[in-house]
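FYI, it's all coordinate maths here, none of it is from the lab. Worth saying up front: this structure is predicted, and the values here are computed from it rather than measured. Cβ atoms are built from the backbone, for glycine too; each structure is taken alone.
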Structure P
């Protein structure tokens, strides 16, 4: 009887952690899509939608940390759960800070920015799929994680191209402003790559 109760409890906890990580990654993907909308139309409403997603993603991360604090047995290494959630959180934070800095610097999006955001959406979609499959289809999740990592390489190429075009101009202040925007988007891709690495490591540990 004791074993049955423990097994049932563990299953409940397991579902909570996988569900919260998936919901966080799903909300981050929604935030990236809102960021793409903002790049097409810099309306206050679109800016608020990115911020709304950032706040809601933070709430989900807080819920996950609270579950970690009160749960003795977790389905994955406690540190892996925390680090994966943190990496996803960083992606959303960079998306939100991109909007904030574009407003502060009073700059418009260009073709490079839009391409980089689309790359982030593609990578975020792969990470979202990986986390969704991590509990029951870890091997398939690992495939999606590898695809997400490939997008980081794509982002690196887009980032370098954007900088090369930027520094052909003759307005140093504008160059510095746009370099910060490009850098934020590149950093978001780096954190997505870290999330993919953590997922791959989890699969290796538990396979």
Structure Q
């Protein structure tokens, strides 16, 4: 079992390698690694990230096969299935770091802001279910001056949504609450920048 802070350091280091175009994770995906994993998995972190094709967790953190337990859903939202998946990784696999990973330019957050501006009657039921989960974390921003500054509004909305998902995981599961209080579990948030490739760890990180 890797402690939360050591796991976080490993993610930071991996992202720095990715940004520097000096990856090593690709060395851990071949036949030998697959054979090692036949007996079981021991991921060192859970990543709850967005489904966006530009944000593949294993690549941006430069990790290999079996290193990360990845859950991807549009808007990195938290619903019952995501909670159950995180609980499994924490309780059964011994993972002690959960990272909620959002990113700039998130389409799900943009759709939510558009919905607040002008509700869309023809939006699909599935997309509405995602928008409805993001909406509570961002609608208060529309009541501020940020409403007149679209880029700043989007930036703050993305971070508010990440913080909301972090809070939901911390307080929405008795299993996770137990491990946070007594088992060394940390749930933190971060944002990936599509242009630079950098991950900014900002929510629940000791030195933020």
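A value of 21.4 for mean count of other Cβ atoms within 10 Å over residues 46-53, calculated from one of P, Q, originates in structure Q. Ranked by Rg/Rh (Cα atoms, Kirkwood Rh), structures P, Q are led by P, which has the greatest value.
From P, Q, which structure was distance in nm of label points 7 Å out along Cα→Cβ at positions 78 and 190 = 1.8 calculated on? Matching structure: Q. When helix-only ellipticity at 222 nm (-39500 (n - 2.57) for each DSSP H run of 4 or more, over all residues; to 500) is computed for each of P, Q, the one that comes out at -32000 is P. Name the one structure among P, Q that relative contact order in percent (Cα under 8 Å, 6 or more apart) of 27 was derived from. Label of the source structure: P. Look at distance in nm of label points 7 Å out along Cα→Cβ at positions 118 and 134 for each of P, Q: the largest one is in P.
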